[in-house]
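What follows is calculated from the coordinates using simple rules that are stated; it is not laboratory data. Just so we're clear, the structure is a prediction, and the values are computed from it rather than from any experiment. Cβ atoms are built from the backbone, for glycine too; each structure is taken alone.
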Structure I
Amino acid sequence: MRHLSYTDLFRQAARAHVALRHSDTEMHFGRLILTGWPLTKLDIDEFLTATKSRIRLPILLLESYDARYQDNGADNIRKLCQAAFIVLDKPGSKDYDDRDATLDKCEEIGEDVLGYAIDYYRKKRLKLDPSTVSSEKVGPIGDGFWGTRFNFQLPEIANYPLAYQAAKFLP
């Protein structure tokens, strides 16, 4: 999986989910390139402020993934993408019960999106293992956004991408 297909998978989930219904006119999906490298570090609050006039709630924010590779020592190289997304919404009031209801709503949407991704991977005969999934509540972010962040691992076969391809090198 490359970054574009990763983005397309979760953008399609945001388009299809009944609580999100992302479209070109109703922005319920966004992308974040988050990194520990200080020169390119982006704060989620900056993103939300910059896109405030275009986003609609709830919103699914897909984070860029980090990849590592595994070799079983025989014939199978795997690419393991450490991925994450955040589902955010804004409570209607400052009441704690309203905030908790918003957190529950975001968690449910996130679980639905993960179910969508698990189904996608099963059809590819790969396994998005639920035991690699963790979640945490987030907030307040920016102007009172609350939600749930999901971390998970996406598996891919990497035998071909990491194979030496002589045609791609000068003699």
Structure II
Amino acid sequence: MDSRVLLSAGVVAWLGAAGCDSTEKREAERAAATAALNQRAAVIERLDAMHAAAAKADLPGYMACFAPDAVFLGTDSSERWPMGDFAKFCEFYFKQDKGWDYRAIPGRRFVSFSPDASMAWFDEALTNDNLGECRGSGVLRRSPAGWQVVQYNLTIPVPNELAPRVVQLIRERGPGSR
């Protein structure tokens, strides 16, 4: 057989194999991208469910969004709530049908994942009728029960030009408010 035919057959076989690898690679990349989008959607769904439950003063629904070992950091410097303590705090208000309504501002929620997609961290701009624009940030852990918040930090962003006045007010008041 002519060496050119053998060479041509080899090139065709190699290109065919490369094409298969390329197709398989594209399919794998597409599947990974779809999985990532699904995980992002699941995290956002969990955060939305958390905010909705708080707004309805739904204690079981709200607590289901958090891992048992979670911590909630509130806007006051004294507010570091392990879940047992936070559940009692929430129960006091929720029994009076007093929830809190924080709404995510569209386009201002950002989610990232660990390389193995077992952890996610986020920050979100929120709006609240009493406090105005706030920021939530935190970490979620994927478990057999789905994504659960393991840390949530609620803050009130202070414009830089107002910070000196706000700091002065806090200093005048003294440490902690409780």
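Couple of notes before you dig in:
- For 0.7 (distance in nm of label points 7 Å out along Cα→Cβ at positions 123 and 155, calculated) the corresponding structure among I, II: II
- Origin of the derived value -15500 (helix-only ellipticity at 222 nm (-39500 (n - 2.57) for each DSSP H run of 4 or more, over all residues; to 500); candidates I, II): II
- Entry that produces 18 once relative contact order in percent (Cα under 8 Å, 6 or more apart) is calculated, selected from I, II: II
- Read-out Rg and Dmax of the Cα atoms in Å, computed value 25.1, 95, structure in I, II: II
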